Structure P
Amino acid sequence: MLFSRHALCSGIAVALISSSSFAFDYDEMIAEGVHYPEQLMRQLIQTNRQFGSQVRMACSTRAAPTVMAQWSFLPELQQKWLNSVHIWQQLEVYPLGPNTDASVRLNITFWPDRKNLVEKKLKGLLAQGQQPELDKGGVAVQGFAASEYLLFDPVLLQQKRNTEICPSLIAISEKSLLNSQDLLSRWQESVFLSDWHDAALGNESFASAKQAAGYLLEGLAQSAETIAKDKLTKPFRLDKKGGQTNRYLAENWRSGQSLSNLNLNINSLGQIYFGSKPQQASLHQLLIHLGYADEATQIEQAFNQLKQQGLKLEQLGEHAFIDEQGREQAEQLQQHLVEFEKALKQTLPHFGLAQRFNSKDGD
C-alpha cells in the first residue's frame, strides 16, 4: 500500500509541472525537504551517544579528584559536546514539524536564558551530590546549556572537582540522548511528516506540493527573523540606540561558540533553500521553474551577502561583544538577515500565502 500511495503521488506531482523550459521533479523536492532534517536528527542521536559514552568513561576512570580546569579529560569532553551542539545548530533553524514546538526545543537546550536559570538550577543540582534528580530542576538542567555550564563555565572550572561534577554530567548526558531520540520519534510519528509526503494529493496541511514548498519558504523567513531577534538584537542591544552589548545574552557565551554557531544557522538556511547539490529540485530551482527567476536571484544575492557578513562578524571572535566594531558588524548582519527574510517573503503570494508582518513592523 505504501508503494502504491507514493506512486500515485508521483503521478499527480508530474501533472503539476507547468509549461516552463525544464521539468521540475516535485517528488524529489518533497523527499529532500524532509531528508535533511531527519538526517540531522540521526546525527544528533549519534553525537549525543558518543558524548555520553565519553562522559561515562572519563568519570569511571580511577584517579585522584582534580579541579575541573586541570582534568585531563576536559578537552575531549568539550569537543564531544561541541560535535553535538554543531548538529543541533543546523537542525534548529528547520522551520516545520515537531522541532518547532517550544517545549521540544527547550528540552534540547534551555535558551534564551535571560535570568541565568541554568546556573541557578545547576548549583542546586550539584548540591545533591552523588544522586542528582534532574526532574526537580526542570528543563533548565536537561540539555546542552546545562552541560555547557559544567564543561565551560570559567568560575566553576576553577572551583569544582571532577568528582563533584561527574554525577550531574552523567545524568545530563543521558537525558540529552533520550531527548534527541524522542525528537526523532516525534518527527517520524508526526502528522506533519505524513501530510508532507502526501502533499501532492492534497490534505489538511497542504493543498499541493507547490503550496508545501511555499510553507517551507515562509518558515525559512521566520527562522531568519528569529535569528536576528534572539542572536543579534538582544545580545548586541541593537534595539536601543547606544545600547550596551551584553555577551551573557548570547547563546553560547560560556564556550565562546555563539558567533560560529550563528553561522551554522545561516549555512543551514542555505542548505534548506538551495539543496545539497547543484540542480537539485530545491526551492530555488522551483522558483526559477515557475517563472520567478528575478525573485530567486534576489534571494540568492541576499543570502550570499548574509553569509559574507556572518563570517566577518565571526572573525572578531569574543571581542565582538566588547567593542563598538563588533556592534556595528552585528547591526550589518542583522540588516542582511532582514533583507534575506524580505526576499523570501515576497515570493509567498505566488504560493497562495499572504505575507506576514515582521515582529518589528509594528501595526
Structure Q
Amino acid sequence: MMLLYYQLFILACLLVFFGILLKNLIDLRFFSRETTECPAVSILVPARNEAKVIERCVMSLLAQDYPNFEVIVLNDNSTDRTGEILAEIQRKDNRLKVLMGQALPDDWLGKAWACQQLSEAANSELLLFTDADTTHQPDALRRAVATMLATQSDMLTCVPYQVVETFWEKIGVPLVHFLIMCFLPMSQIWNNRDTAFAFACGQFILFRRAFYETLGGHAAVRTALVEDVWLVKATKRAGGKAMVFNGIDVVTCRMYESLADVWKGFSKNLFAGVNYSYAGMFGIALMMWSCFIAPYLFVAMSFVVAPFSCDVFWLPLAHIVVAIVMRLIIAWRFGLPTLGAWLNALSVALFIGIALNSMWWIWSGKGAEWKGRRYDFSKTTS
C-alpha cells in the first residue's frame, strides 16, 4: 500500500509540474512588434576567445533596423584571433567600437568585469548586454525596445533559440528549458518580490541605464557565477521590474558543441544556481531521479515481480508518459529537437551527473576552467 501512495504522490508532483508548464506557455510571450519611440541603445558584447563566432555576431548587430544604436565589443584579453577579426570588421564599418579589456581584478569574475567595463564606455539610455555566440535578427533590437517600453520594465531578458547539433547537445541543452518551464512559475518573476523567483538568460539582457546604475552595475554581482540570475534578484530588491520573454524568433545561440562543453559549462553554473546548497542540490537530484528515472526501473521490474500491477506498472508508465508529453510540448514551443524528450531518462541522468560533478568541484576545491580562466569557487558567490 505504501508503494501505491508513493506512486500517486509522484503522479501528483508531475501534474503540478505540468500545470506550471501550461501556465508558463501563456505567460512567456514573444516580443512586441512596433514602437514609436526609439531611445538610444548601446549594444555591449564581452568577447573572450570567440574567433569562431564573433564575426557572425557583430555583423548581425550592425545590421539592426533600429535607427539609434551603437555596438561596443570588449576584447577580454583573448588569446585567439578575436582581436584581429574585430579589427578587420572595424576597418570596414566604423560604427563598431572595440575596447581592450583591463586586467581582471582579484575580487571580480571575468564576465561581470567585462560587462562593467562595457557599461562605463556606453553612451545610451538603454544597455543591451549580449553574448558573442549569439546571432540577431534585424528586428531584434527594435522589438526588444518596444517590449521594454510597452511593459515599463527596468530589466528585460529572453530565452533565445538554441542551436543543438550533436547528440549530447540535444540531450543536455534542452534540460534548461525543461527546468525553467516546469519548475519556475514565470509570472512570479515580475509579480512577486520574492527573489527566489528569478531567472535571466545572459545571452540577451536589456537594461534601462538609469536603473542599472542604481544597482551599482555589474559590481553588484561581481563575484557571481550566474550573474544574470543575480541581476534579476538585485533588480527585485531595488524595487525594479524584470521580465522574461520567448526570444526564439529574434536571437539564436549555440552554447556548447560537445559533451565536454555541456559537462563543463553546466557544472560551472549548476551548483551556484542553488546558492551552493548541498541540501538543495541533493533534493533536486532526488526529485529528478524519482520523477523521471525511477519509473523506468519500476516498469522493468514489474515484468519480474508484479506484471501489469497498478503500483509497479501502470502508475510508473503514467509518470513516463506525462514526462515525455511535457518534454514534447517544450520542444515544440522552443523549436528544439524531440530526441531529448524521447530519451528523457538519459537526459535527466546527465543532469544528475552534472549536479554531482558541480558539487564535487566545490567540495574538492578543484575549481573550474572556462575560456582559459580558472575559477576558484572559494572566491565566488552564486
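All of the numbers you see were taken from the coordinates with simple rules; none came from a lab. Here the structure is a predicted model, which is why all the values come from computation and not from measurement. Cβ atoms are built from the backbone, for glycine too; each structure is taken alone.
Structure notes:
- At a computed 4.6 (distance in nm of label points 7 Å out along Cα→Cβ at positions 212 and 324), which of P, Q: Q
- Computed 1.00 for FRET efficiency 1/(1 + (r/R0)^6) of positions 236 and 316 (r between Cβ atoms, R0 = 30 Å, to 0.05) - originating structure among P, Q: P
- For the structures shown (P, Q), distance in nm of label points 7 Å out along Cα→Cβ at positions 60 and 116 is largest in P.
- Of the structures P, Q, the one that 6.5 was derived from, the read-out being mean projected area of the Cα convex hull in nm², for residues 76-171 alone: P
- Each of P, Q could give percent of Cα pairs over 21 Å apart, for residues 36-107 alone, but the derived value 39 comes from P.
- Identity of the structure behind -16000 (criterion: helix-only ellipticity at 222 nm (-39500 (n - 2.57) for each DSSP H run of 4 or more, over all residues; to 500), calculated), options P, Q: Q
- Of the structures P, Q, the one that 28, 52, 19, 1 was derived from, the read-out being P(r) over Cα pairs in 20 Å bins from 0, in percent: P
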